[in-house]
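Chemist: Presented below are the structures under discussion, each in the form of structure tokens.
Bear in mind these aren't lab numbers, they're just calculated from the coordinates by the rules spelled out. These figures come from a predicted structure and were not determined experimentally. Cβ atoms are built from the backbone, for glycine too; each structure is taken alone.
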Structure P
Amino acid sequence: MVSAALEIVVSSLVAGLVYIVYRLLRVPDNLRPFPSVPIYKLVKWAFWSTTPRAQYLEMREPLYRAHEVYRIWNFGRWKLIFNNPDHIHQIYRLTNSAIDKVPLTSAANYSAITTFLGNGIIFAGLKDWHRIRKVVNPAFAHPWSTEEFGVCMQRLVQTVRRQMPDKGALIRVDRLIKRVTLDIFGKVLIDYDFNCVEKPDSPYAAAIIKIMDEITMPLFSAFPFLDLIPGIRRAQLYRDIATFDELLFSLIQTKLQQQQQPGKPPYPAKGSSDLLGMMLDASDAKDADRLSPKELRDNLTNFFVAGFDTSAASINHWLFMLAKDPHVQARARLEVLEAMGDELPWDAVPTSEQINGLKYVNATIMENLRYNPPISLTAGRMVVKDCQIGPYHVARGTALGMHLYALHFDDRLWTDPLAFQPERFLVTDANGSNDKHNWLPFGMGARKCLGTNFAMQEMRVITTMMLRCFEWSLPADAIYADIRSPAFGTFSPTDVVLNLRARL
């Protein structure tokens, strides 16, 4: 009797699971005519180490070149992906009218990524986006001082120098860069010193780094309901998110109390770029558009991902590319030394004037963002009104996206796109060189990344100080020719070990 009952329970569970998988994988009728990236390819990419560029090249001839539009299974739903540049520009123009972003909260509210990011500016629908933009825009409208970034970078340089023998050492640089970008985010944007470079095991720093390492695990990204199942649920990840929330809500409460004090000074204070303070100061207490503490928290995590995670990924890619090409590294360093000199102090912070004059260094950053965009598919969008994209009629309710790798590696747009050539951004011809219509690591249009100037200034300061303070190369026994990164989320390099030598 017990055996029969158990058999019924197991059969019911299996049948329920099969039905859930069927509903998840079923292709909507309006998407069936489009070619598809095979599911087995997605599984392979998710669970076997590969690079986004290798994924693109594997499907370039059979799919991307042959078809302007195709469908892909991505984060729990089928999406139409466009890779024709004219169609991509049209999608950006239609965003906020016939096309809207897809709020994370419209899907699995219980998923880890929704719990962490909430309803912030990255995925906010049009109505919420207008409210948020009104409040956060002033915080990003002012110029970013190089000193704000350089102080944190000095810490990293000094820490590495103390640990480094005279002849140099093998250094796990991806961890160091994550720590310094976390410190920059804290000091520059939320007025909090994580001091992660010197104390990487502090509770808040450890929690956020673990969150970013685990939040887009492939299996849970594809099947978020797994986080509801006891024994499978990533309980520690949710505890880490709660720990980080504790910090953010504490900072928000402190700023709110300061704002309510009589005669409070306006934000930003002289020399300050406190994002949270400026967000609070941008709306009056009686303003209907004022953000609640939860909305402030959600947007801080959104800016955190954009200001910490993607910047760290881009800088680590840049270090790796210049380790592979010592001639590019030497030319970039020569430009820095001509601008800043080669004398003590060895950890000098470049001025804004010096940074603006480093044309070749800036070209290496731009070429790295073309060659290694931090994501391959843009943030999800949904068609809210039937529309025409090129020759394609796209029905309301269709999820869609754009493939940045297909755009950045299209040899019809770029000369020799598989080559790392910073020089292409030093000229202004129309064959892919310095053509911002084809270079879209930050998107374009109304929903272009608000933190573009912040991220570029951060990368310019870090790369300039690295070039002046160190020389680096691949280890003699390096067994990989390309960088490795997760298959989902931000393509943040892992296990990047370089041979670092102090110059001064």
Structure Q
Amino acid sequence: MNDHMILWETLGAENHHERHVLKGYRLIAGYMGIVMILAGIITLLPLFTLFFYPEEMGQAQYFVAPGVSSILAGYLLSLVLRGRRAGNLEKNQEMIVVLGTWVIVIFVTAIPFVLSGTYSVTQAVFETTSGLSTTGLSVVDVSTAPHIFLIHRTILLFFGGIGLVLVMTSVLSDVYGMRLYHAEGHSDRLLPNLIESARLIIGIYSGYILGGTFLYILFGMSPFDAINHAVAALSTGGFSTRAESIGYYNSTAIEMVTVILMLLGSTNFFVHLLLLKGKFKEFISHCEVRLMLFLLALFVPILTVLLMNGVYSNVPVSLRAALFQAVSALTTTGFQTVESFAAWTPAMMFLMILLMLIGGGAGSTAGGLKIYRVYVMLKEIWWKLVRDAHPDRVVFTEQINRGGKKEVITDREKNRINAFVFFYLLLFAAGSFVFCCYGYSIQDSMFEFASAISTVGLSVGITSYGASPVIHWTAIAGMFLGRLEIYVVLIAAARMASDGKNYLHEKQMKRKRHRNRNRKRDHYEK
């Protein structure tokens, strides 16, 4: 009798060890179920275009099957959340949730492209990664693509710009919401309540889109083009319904509306709140706003002069092109008014690469290194110069202005920024090298991969429809890492590797204990 009790206690202890190793993954599985429901809904949303373009009814099958299947599978998987009190997210497991969220939505929303028969799996994943990361690089021929696929890309920009996890937390009250919110790269909570903050961001975002759509229609765009371009500009995505991008319209008014939307899209949502509250002094004194304006004031005149000497013959045309392309690059939107970059000199391309790498504001829809990090690094240089110039100065507070408030920059924050920039530039060099291996020049390779990793979308043609799968997957990796800002992917991968190693070790120990127990039982029976 005692031996049986010992046996059951041993089995219970083993199951407890195994559950401890897998702690949190039940909850993660439940979250992935919700994500699959979200992915299914996103895939079904383009069907509303059939009310306006009924002749495309035959395209519906490509969206219905994956959309409904994803929702049903997600519902079944989400049922595990009913017992979520039995589990908790361990340290850094929120990174796994964010990583899983983006991977699932990318692949589910790619299925309609594959089912259409026009695109390979690689091309489909490239397109949806580009959309959800708000990059704008594309393999789709927009002149022949059905409207339902064009609106599908725009919907991807909308959700990718806001942030998939932010959308999820706006409807899901959860104790882990704030951890997930910050893990996706949202740096500020606008209101004390997370759900209210998420809904406010979505409200601001949607309001700008409606305003932009109205102005586009007012200046001559069709309603379909207007809604697509308003979303693409504000999400800093750059997908266009025209092969010539914004340049198709040749309209100064449309270009200026686009410039405003691009700047709004690349601005931190906390800064938007300052603007909407009428706090213009705090708005203009914000470190990111000041540096963005300074960069444009510096780069636009230089580009104008270079364009006058190499491409255009007069100041107004050169200034117009320089302003639009500089804003498009810095905000990481990727719209174009120039026909191609073939006529641009190496000096012009160098400036564009710099702007793309710098990118937009932290906590915005833009990509790149982010203006906040660049600002802190520049201030760090200045602080060092001041310390060296005044070695006897004892008190020296290193702080920056963020919305009227002085924020102290700690050594830990500086080290984190420096490490991020190092990893970012290392990936930029690696991706550019891969492109060079396929025979492209250093200039074109750096331009194209800077566009990918900074989620810009400007292109010299390397990542076209007929590009090698290696080229496409390299760009996919760049866009994905650029959107999730490297750390999320690295930390999630490290956590999963650690958990996997511990699980395998525990399984091995369990088998060893099982063998020992069998030997003891055999000995007892003898």
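Chemist: Supply the structure label, taken from P, Q, corresponding to helix-only ellipticity at 222 nm (-39500 (n - 2.57) for each DSSP H run of 4 or more, over all residues; to 500) with the calculated value -14000.
Modeler: It must be structure P, since only it matches.
Chemist: So, one more: In terms of mean count of other Cβ atoms within 10 Å over residues 33-40, which of structures P, Q is highest?
Modeler: Q
Chemist: Now for a different question. If you rank structures P, Q by relative contact order in percent (Cα under 8 Å, 6 or more apart), which sits at the top with the largest value?
Modeler: Structure P comes out on top.
Chemist: From which structure (P, Q) was distance in nm of label points 7 Å out along Cα→Cβ at positions 353 and 417 calculated, if the value obtained is 4.1?
Modeler: For distance in nm of label points 7 Å out along Cα→Cβ at positions 353 and 417, the value 4.1 is produced by structure P.
Chemist: Also, I was wondering about something else. Given a value of 36, 31, 13 for semi-axes √(5λ) of the Cα gyration tensor in Å, for residues 257-440 alone, point me to the structure among P, Q it was derived from.
Modeler: P
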